[in-house]
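Student: Structures given as C-alpha cells follow.
Any read-out appearing in this document is the output of simple, stated calculations on the displayed coordinates, not a laboratory observation. Note that this is a predicted model, so its numbers are computed, not measured. Cβ atoms are built from the backbone, for glycine too; each structure is taken alone.
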Structure 1
C-alpha cells in the first residue's frame, strides 16, 4: 500500500470530516493517507503522530487553541516548508469566498508554485482563478483535483469525449427543500425551516437558496469540460423561494416535478451557463432525484448522455476528498 503524506489547510467541519473518515480505515483505495500537518486561520504546524491528530480532532479546538505554547507558522511559510517535510499533497478546505476566492486563491497559487499537488473542495479559487490554477499545475508538473467543488465527480470515460451539454442538480439543500414542498405539500418557508432544524440548511442559507452554490458548481464544470471561459457574472441565475410555489402547482397538475437545475450548453458558438428551477417529467432522470441527493447528465458527442449520481453530506464530501488524494498521487480515481 502506498503511503501519502498530506497537509490539511482548513480545519472546520469539512476538514474534520475528512480526518475522521480517513482515520477510520484506508477504505480499500490502495493508498494510506497520513495527515502530517494542519493549518487554519489561527496558524499552522507539523504533527508528530496520528495520535496527535486524533487529539486535535476530538478537542474541537482551532490550531491556535489546541497548541497555545507551540510556535505556529503563518500559512505562506507553512506552504514553503511542505516539501522539506516530505509532504507532496495539500488538501484545502477553507471557508469559501465566492466574491474573490481569497485568501485560498493566493494559497493555492503558492502551493502549486512549490510543486505540491492540490486537492480542493473550495469553489471560490476555481471560480475566480480556473485558467490560472490549471496552467500553474501544468507548468509545475503536479495535479489539481477539485471533485468536491462541483457536487458530482465526472466519470473517467468523459476524458476523451466532447461534452456538448451539462445539466445537474448540484445542491442538496435546495433539492431537499423542493422535495419537501412537493412530496409533503408544504410551503417554502416550512420546508426551509425543516431543513434548518435537521442541519441540512445553513443558518444563513442564502448561497444555496439564491442559486449561488449551484452557479459556482456548474461554472466550474463548464470551464473544465466545455472550455467555456466563463465567469460568475456570465451565469444567468434564478434561485428558489416562495415565488417557486406556483411553478410547483403547475408541475403537479401535469404529474411533473420541479428541480433547481444548473445547465451549460453550446448556444451560438459559446457556452451559455444558467441556473433556474425547471419542470421535469417522469421520463427525466432528475424526476427521481429527491431529498439531498444530486445528479448530473453529461451529453457527449461520442457516448450520448452519461448520468452521474451523487450524495450530499460531510461523509460523502470526505469520501470524494480521499478519492481526489488517490488521483493526484496515482493519476487514477479509486
Structure 2
C-alpha cells in the first residue's frame, strides 16, 4: 500500500511567497503614488525669479541661497547662487572649487548672528561624494564662498541633504545606503528600506538612524532639540529627538503625507514646509522625457514641540506653471518653489 506525502507545507510556502509578492507590489505602488494626483490651487500670485535647475533653497538675511546643479549631469553653471528677496537677479557666488555640483545645502549662523556658514552635499564629476563647507564672506557687499573644508567617508553612499548642528558638526541624509547592489532596485522604488541618517561629530561619520525609506531632506528645529527627516518613499516626515552632546537621534513621531517629500524647510515661526511629488513615476519620467510635465505640490506641516501635526496643501499645480518642483523655502510673504528638472524658480506672493 502506497502513501502520498502531504503537500500542505509546499502549498503553505507557495501561499507565503504569493502573499509576499502581492504585499511588495502594493507597497511599491503606494510608495510611488502610482494612483495619486494633485488638486491644483494657490491663493497668491507667482512669477519666475530664475531659470536655473534648483536643487535646494536656504534663506538668511533676506537672501535666498540656491543650490544649483543640472539633473542631467555636471555643468559649469553648477554652484551656489544668491537671490536678494527685495529685488535683483540670482548671481553665482565665487569661491567654490571647480568640481562642485551641490545637492542639498544647510546654513549655520554663528551665535552672535554675524557669521554665516554653508554646508553642501557635493556630487563630484567622477561620481564620488563629499560634504563641502564654506564661510559666506562679505555679506554686506558682494557675498562669496570661502572654502573651509571637504569631508569624505565610506558611509556617504548616496547623500542627499545636510543639516548643520554646529560650526563643525552636521547630519546627512543618505537616500539609499544599502550594502548590497542587488537590493537597490527594491530600495529605489520603496519596496524595502535602505536609507539612513549620518552624524559627523567633527572627526568622523556614524549612523544615528537607519531602516528609512528614501531619505531626501533634513532640517533641525531652532532649539536644536529635534531633527526632522523627509522620507520620499515613506511619504512621510519623521521627527527625532536629539541629544546635543552626542548627536544621537531617537524616533519621536511620524506624520504621513499625501506626497513623497523631496525637500523640507522651516519658516521663521518654526513651521515645516514640504516640496513633494504625488506621483513619483511621472516625476522620474521627466529625466528621460523632457516633454513630461509632472505635478508640483507644496505642503505646510504644523510643528509643535518638534513634532509634526496638521498638514495643509498651500500650492498645487499639474505641471504647467512649474513641473516636478522639489525645493521650497519661505520668508515672510515669499514662497520660493524650485525645480531641478524644470530648471525654474518661482517667487510666489502668499498675501
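Student: Who wins on distance in nm of label points 7 Å out along Cα→Cβ at positions 90 and 322 among 1, 2, i.e. which is largest?
Tutor: 1
Student: Starting from the value -11500: which structure in 1, 2 was helix-only ellipticity at 222 nm (-39500 (n - 2.57) for each DSSP H run of 4 or more, over all residues; to 500) calculated from?
Tutor: Details: 1: -11500; 2: -3500.
The structure behind it is 1.
Student: Still on this structure: Comparing mean projected area of the Cα convex hull in nm², for residues 202-249 alone across 1, 2, which is largest? Don't skip to the end; give the middle numbers.
Tutor: On the way: 1: 4.4; 2: 3.6.
Comparing 1, 2 by mean projected area of the Cα convex hull in nm², for residues 202-249 alone, the maximum is at 1.
Student: Have a look at 1, 2 and say which one yields 24.8 for mean count of other Cβ atoms within 10 Å over residues 122-129, as calculated.
Tutor: 1
Student: For structures 1, 2, calculate distance in nm of label points 7 Å out along Cα→Cβ at positions 194 and 306 and state which one comes out highest.
Tutor: Largest calculated value belongs to 1.
Student: Among the shown structures 1, 2, from which was the value 12, 40, 34, 12, 2, 0 of P(r) over Cα pairs in 10 Å bins from 0, in percent, for residues 34-161 alone calculated?
Tutor: Checking each candidate, the match is 1.
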